[in-house]
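Read-outs throughout are calculated quantities, based only on the coordinates presented, and are distinct from any laboratory measurement. Note that the structure is a prediction, hence the values are computed from the model and not measured. Cβ atoms are built from the backbone, for glycine too; each structure is taken alone.
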Structure P
């Protein structure tokens, strides 16, 4: 039996998550359901795509991912089911899936057409359980060729190939600021040249691979005072991140608050 994962902007206060799980178990009482996140910023497509891209790969092939963010059905927001990278994704055709399919071409995409009197919520559950039973996508939808793209996911590269202008796509629980600039793009454009990373009024001339690379472990512990220092690094998902060492949004703050960085703000890399 395939795993069914849930990614939503429902939060945890209301009944929606419990109701969705109840509907799944009613439809398929031996289902295995896993929460990825229910704390997505409401209607934030880019944030959803970032979280999902970095989570789904850890699940076994054949897993089914319900993504219920900005999913109200309309003539401009149809529902789709996708077979991609050995996984299935069920969501609105609002650009969420384009962050994944920009690197991996979908095997099949269908526009869901089983709604009738079903709500968006119920349709997603019906489709997920249908797939979990071994059903095919053609039964629940008609094949389509294109899916909506999220344009803001792609950084801008100038004509001289010496500058990448990216933007903030996600702020994590620690206040770390994640950009849409990948390690791969950084090295493809940079070609080992010196560089400056500019975030607001702050400039970084080094990009680390781990947070604790900022520490000089040859110095004695009594002389180390690195908490609160600013740094740039490639995070575990290989995206350029601006961070504060040992940050905490509830006490000392994080890069988002201390550096004044917010969703969609620009981060620039200039190669010298």
Structure Q
């Protein structure tokens, strides 16, 4: 695969930022790895990072490049800092960056598929929240969405588990606006009418403090008529769990067949 670190200026954020991108490459002579491509532009997975990380973290903590090489799948990993993938009350317009500017730039710079059937989003922790929020608010864009140990109940986190190392985090992100019942509340978004509803994959380790929130989200999603695949097995809020479960997510994605190397 081709691995690119792209530094660029964001008009939405009014600052320079970066994304890490993996692009499929058909190979035949690499030892221990066979790259594949699809017919036409490759499908694309937007893969989102967590609160304490950046756009490089999936490559540094997992074998994501090795996992996607046989699939002919492009992966786009943007940097959003500690934004909760939201237009912050006191900070950058990260929701606008993610949902409007980033896909436009990706489409102009790289030959990836623009079809809904070929477009997916996933993330861990804060990124799991961002992935589901994007898919629920723009379901016409995605064929599937996945959350790994997602911070899926932000309204609850704000009231009961303020982060001691960053006590004003949610004040910076949401300001005075109420999260519950609004466009940043996943539990609210699940109940809204939509012409299409992408299938969801939700996993969380049973030793993770976010497990109850994730179970509640799955229950609410199924009651609302979503096609939800859930996995609540042993695991903590750590990279051993995410390195394992991202492989399950990739196997679950409704990818059309890749063309073997020849």
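Kindly point out which one of P, Q the value 20 was derived from, the read-out being relative contact order in percent (Cα under 8 Å, 6 or more apart).
Answer by label: Q.
With distance in nm of label points 7 Å out along Cα→Cβ at positions 101 and 229 computed per structure, which member of P, Q shows the largest figure?
Checked P, Q; max of distance in nm of label points 7 Å out along Cα→Cβ at positions 101 and 229 sits with P.
Can you say which of P, Q returns -5500 when helix-only ellipticity at 222 nm (-39500 (n - 2.57) for each DSSP H run of 4 or more, over all residues; to 500) is computed?
Derived from the structure labelled P.
Match the computed value 2.2 of distance in nm of label points 7 Å out along Cα→Cβ at positions 125 and 253 to one of the structures P, Q, and report its label.
Clearly, the read-out refers to Q.
Out of P, Q, which one gives 13.9 for Kirkwood radius over Cα pairs in Å, for residues 53-132 alone as computed from the coordinates?
Working: P: 12.8; Q: 13.9.
Corresponding structure: Q.
Tell me which structure, out of P, Q, gives 23, 19, 10 once semi-axes √(5λ) of the Cα gyration tensor in Å, for residues 141-236 alone is calculated.
Computed on structure Q.
Once distance in nm of label points 7 Å out along Cα→Cβ at positions 29 and 69 is calculated for all of P, Q, which comes out largest?
Comparing P, Q by distance in nm of label points 7 Å out along Cα→Cβ at positions 29 and 69, the maximum is at P.
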